[in-house]
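The following blocks contain the structures, represented as structure tokens.
No value in this document is a laboratory result; all are computed from the given coordinates. All of these numbers come straight from a predicted model, not from anything done at the bench. Cβ atoms are built from the backbone, for glycine too; each structure is taken alone.
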Structure P
Amino acid sequence: MSLKSFIAKIGLFFAAIFDAAARTWANVSPEVQDALKQGSAILDIINKNVKEAPDFVIELIQKAFPNIDRPTLLVGLKGVTEGLNIADGIVDNDLQATVGRLQEYLSGLKSERAGFWAGISSLAAKLLAFGFAPAGTKWATFEALMEFVYQRFIKK
């Protein structure tokens, strides 16, 4: 098999995976679709603004998602910091400190270990989406669809 043929087969393989994700996406409830989009987009906003003030980042998030109020955002992001085991020392109900902790953590990973940063960012987005999703939504839904959501709806 030539290199060109091998690369073509890899391309077909990834296209098939993406098509399968699109079919799965079509069968997921609108509430879960929204949770996936919100989780991915909010983490994207935080990642793109790790050097900005937390208040500025919160403002960007609220402009992008006016239907997510501050208490809901706090609960979701606290779930992320707890899931990543970086919640120590954050005062309860402090959205700025929670966003700041995520920025600090992600910034350190982004500059030191880019591959690991991408995996942690994906996990953080899944944790946030899971927190926003209706009760009873299976974790496997987030595992299966987060990359599809990021590539289809968020990445620019």
Structure Q
Amino acid sequence: MDLNLFFIFESLGYVESFSLIDVRLALGIGCCAISGATFYLDKHSEFKESINLVAAAIVLYSILASVLWGWSKFVEKNIKFVGYKKSQKLIFKSSANKTDNLYSYEIKIGDNEPIIGSIEYNKVFNENGFLDFEEFKGYLTKEVEKIDKKKQ
């Protein structure tokens, strides 16, 4: 369902922003670069010559990996789509509990109060297990229109 959010919000005029993903990507690339540099240093120098640099790299890697974990856990938490329509920012968060039949979501546009709702899976999936895109789009479009009406 989350993979279809781009198409739904694009049809409503929102352009997706990748700033959250870009930060996560930069942190991940930093971790990989440190790992690669440490491997290279280990293979091309003597142990006694490289021990201080390797120790510093391990500390730096640990810090960067911790920041990456915190970014994913606390900043990006459940955010599936961030988009802009002119200067209005839309944030869509979603989650699903393994024990119930609900797709829970939160839509926030600009400074407005977020709309929190849920959709039963059997309302947007057919008996063969395929997503009914138009039905799902209809649910989310109604919610965005509610927020737009409150703004006016």
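Here distance in nm of label points 7 Å out along Cα→Cβ at positions 105 and 137 is compared for structures P, Q. The highest value is that of P. For the read-out Kirkwood radius over Cα pairs in Å, for residues 41-120 alone, a value of 16.4 was computed from one structure; give its label from P, Q. It traces back to Q.
Computing helix-only ellipticity at 222 nm (-39500 (n - 2.57) for each DSSP H run of 4 or more, over all residues; to 500) across structures P, Q gives -25000 for structure P. Given 14.2 as the derived value for mean count of other Cβ atoms within 10 Å over residues 33-40, which of the supplied structures P, Q does it correspond to? For mean count of other Cβ atoms within 10 Å over residues 33-40, the value 14.2 is produced by structure Q.
Given a value of 37 for relative contact order in percent (Cα under 8 Å, 6 or more apart), point me to the structure among P, Q it was derived from. It was calculated from structure P. Looking at structures P, Q, which one was distance in nm of label points 7 Å out along Cα→Cβ at positions 1 and 113 calculated from, given that it came out as 3.3? Matching structure: P.
Taking distance in nm of label points 7 Å out along Cα→Cβ at positions 73 and 129 as the criterion, the largest value within structures P, Q is that of Q.
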